[in-house]
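Below you'll find a set of structures to go through.
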Structure P
Amino acid sequence: MIITGSLVLVLGLIITLLVRYRIIRVPDLLLCGTFGFLLAGTGAASLIHNVLAWIASIFAAIHP
C-alpha cells in the first residue's frame, strides 16, 4: 500500500530528527519500537490499521 510506505518514510524521518537533536533518546526509541511490535500482534492492530486508513482517506478527499 502506497500510504503505508509513505507513512513509514515520514515517521522514520521524524524519528531520525528526534534522535539527532536529542529530543528522544535511543533507549526511549527502543522501548517505543518494542511496544509497537507487540501491539501489532494483538487484536488492536486491525483497529489501528482501519483508523489510519480512514485518516488517509480524509486527506485524499481534501486534495484528490
Structure Q
Amino acid sequence: MSMPKERYWVLVRERNGEALKHIGCVEAETIELAKQTSWRLYDEENWNEMVIVPVQHAYWVKQV
C-alpha cells in the first residue's frame, strides 16, 4: 500500500541576496522523493539555492 502524497512548493534563489522565487510544485510520498523530484524537474537553471516547503506548513495571511 502506498503512502499518501504531500504537495511541496519549489522555491529558488538565483544569486545571494535575492529573494526566493516560486517556480513550481511537486507531489511526493516522502521528503526525500520530493527533493529528488524537484531537482529533476526544475534544475534547468544554475540556481544558487533550491528549497521545498510542504504546503500544509504555510500560514496564510490572506487567502481569497
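Where a number appears in this text, it was derived from the coordinates with a stated rule and is not lab data. The structure displayed is predicted, hence computed values, not measured ones. Cβ atoms are built from the backbone, for glycine too; each structure is taken alone.
Here are some notes:
- Structure responsible for -28000, with helix-only ellipticity at 222 nm (-39500 (n - 2.57) for each DSSP H run of 4 or more, over all residues; to 500) calculated and labels P, Q on offer: P
- Of the structures P, Q, the one that 42, 32, 15 was derived from, the read-out being Cα extents along the principal axes in Å: Q
- Distance in nm of label points 7 Å out along Cα→Cβ at positions 11 and 35 derived as 1.3 - corresponding label from P, Q: P
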